[in-house]
Structure P
Amino acid sequence: MYTEKVMDHFTNPRNVGEIENADGIGQVGNPSCGDIMKITLKVEDNIIKDIKFKTFGCGAAVATSSMVTEMAMGKTIDEALTITNKAVAEALEGLPPAKMHCSNLAADALKVAIEDYLKKQNV
């Protein structure tokens, strides 16, 4: 059902936690399945220097959260904004159709955190 990559990110998630005094915070949820994701990030010179997540949800939700943080780390704000839900699923080598909504949440949480950062910068 799940790819090896999904299982790896679920059993060994990267960047778990929460950044204190984060530059941007994004939280999204899907009431129909109960998944909730929170992403916090630190930005220096327009580059994401640190990013962490906390996720309440299924294995796919944890895996997509972990993957999106890896994809965004070290990228500029503009580059990170181009990360799509489809790209997250592809990076995990696929998700079951019933779990595709989880990848949507991961990319959405990243975008909300970036929008929060930009708002705080008056951009």
Structure Q
Amino acid sequence: MPLYEHVMIARQDLSNSQAEGLVEHFGAVLTDNEGKLVDSEYWGVKTMAYKINKNRKGHYAFLRTDAPAAAVQEMERLMRLHDDVMRVLTIKVDEHAEGPSVQMQKRDERDTRRERR
């Protein structure tokens, strides 16, 4: 089955447990449609570069899935209809990266940047 990565931004006035509950809910939607939620990460509340629906901040979540296209389309449809979800981005990938995403890594663990001259 195809592999996908999703980033979801939920409203800032939700609690952390409610935002993580959204991830579990949409994971259940995938499993109901013969897909699989490989991994999920809750990135926390982050400040956005610009306002979305009069919100300056949002709860960010990252999902790695292994699901057929129909299951992903159904999950995206439900995300767009949900009042608490502000934005969704889905990308099809060839393979999932091992370990935590770059957002979850500490600065020391990230690849070192090239030196400035």
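Taken together, the values in this text are just the output of simple stated rules run on the coordinates, not laboratory data. Quick caveat: nothing in here was measured; it's all calculated off a predicted structure. Cβ atoms are built from the backbone, for glycine too; each structure is taken alone.
Here are the numbers for the structure shown:
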{"quantity": "Structure from which 11.1 was derived, Kirkwood radius over Cα pairs in Å, for residues 33-80 alone, options P, Q", "calculated": "P"}
{"quantity": "For log10 I(q)/I(0) by the Debye sum over Cα atoms at q = 0.12, 0.13, 0.16 Å⁻¹ computed as -0.37, -0.43, -0.65, the structure of P, Q it came from", "calculated": "P"}
{"quantity": "Among P, Q, structure where helix-only ellipticity at 222 nm (-39500 (n - 2.57) for each DSSP H run of 4 or more, over all residues; to 500) as derived comes to -13500", "calculated": "P"}
{"quantity": "Test item: FRET efficiency 1/(1 + (r/R0)^6) of positions 49 and 89 (r between Cβ atoms, R0 = 25 Å, to 0.05) calculated as 0.45, pick one of P, Q", "calculated": "P"}
{"quantity": "With relative contact order in percent (Cα under 8 Å, 6 or more apart) derived as 38, matching label from P, Q", "calculated": "Q"}
